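FYI, it's all coordinate maths here, none of it is from the lab. These numbers were taken from a predicted model, which means no experiment stands behind them. Cβ atoms are built from the backbone, for glycine too; each structure is taken alone.
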Structure P
């Protein structure tokens, strides 16, 4: 069965309070090469959080762990972009007749898409230009436009169980779990510049030593793939 691909959604501001579900208005099969560019991190810079549940300053080993987690947070957009093709292919199985191939961003296209995400308008035009420049039958783009994170050690002492939207998590100064709230989006653009699907979700997850960026990236990608698969196989 050929893939059912959706037409573009309207209006996608950088930090929308809510996101409408995808709308299918046209079917188009994709059976050729889908080129995949690196994920974009279009969010405010992240500072190292130096606060503590008991107040006072942090010892240098804890500052080092917090610094590491902050750097790892910055890698999430890339990890989601790397994981999404496999997640989509795995979710669709035999319904997916195309092939994914990693590629670099076309000249100037990346800057145009980043600028559109920052401004909150002109995204479809920028994506269309990227699709035409990339070659292949289609282009897959992912981005993170909002990223907020909080170390759970701000909310309890070591050994405490903290309730989070992802379930209970133990406060551990070595593992230093962070509650992460991110806005993540993806778009599929045809080689002739038509935005076939544009989609955005708010996702909450946990980042820690036991759940490094590749693990979190795969988890977020699987979540997106479930939503994308429902859209790609929907009959308008």
Structure Q
């Protein structure tokens, strides 16, 4: 009887580098209108220079854009938002904000590409609400390193980081873990370097999903409120180095 031994690739290391977020802190706050503005206050056009870079080109990946707008209310208010992609509404909503509190809208645009125009419009039901901060970064999700082989033995998420790292204003954040997948079935979430004996990159979710922008909060926004911090936001835990060996079985 002939024994079939799968052919392994050499050990591959995929390094992922995320671009520094674009941040702007206005020197003079701008008053929010009391109805939706015709032209959104915040807008970014996705450039190739905004995308994460890779030590070798992966077979497939999906980009998630994070757009942030922050400000403050004097009188207790409802702060409204609308997300637009290429001029088309993606999501809209509102949140109540206590008097003298800062607010942060953090918007997650799923599956963006170079040339997409991403916008965030803000308005209030009070005349003394302002905005003065914006930020933008792109992250990856649903990564498939190779078309063939898809089976990785082992697969080591050797390094993780939290993004976006915002520095202007008085920032504070929480973190959301990473969701590894095997054949489109979710493993236990991870928040630190972890090695798996075997992972298969399925067609839908690939090797992992980030939390905000893919596993949750897809094409929508979340709000942070604080009496002190701005922006008050969420960081995703993302991989920055994956070490793996492919098994040539497909």
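For mean count of other Cβ atoms within 10 Å over residues 153-160, find whichever of P, Q sits highest and give me its label. Greatest value across P, Q: structure Q. Here helix-only ellipticity at 222 nm (-39500 (n - 2.57) for each DSSP H run of 4 or more, over all residues; to 500) was derived from just one of the structures P, Q, and that gives 0; the source is Q. Comparing FRET efficiency 1/(1 + (r/R0)^6) of positions 81 and 145 (r between Cβ atoms, R0 = 25 Å, to 0.05) across structures P, Q, the highest value is found for P. Largest in Cα Rg over 2.2 N^0.38 Å among the labelled structures P, Q is structure Q.
Looking across P, Q, the calculation of distance in nm of label points 7 Å out along Cα→Cβ at positions 57 and 185 that yields 3.4 traces back to Q. Taking distance in nm of label points 7 Å out along Cα→Cβ at positions 97 and 209 as the criterion, the top structure among P, Q is P, with the largest value.
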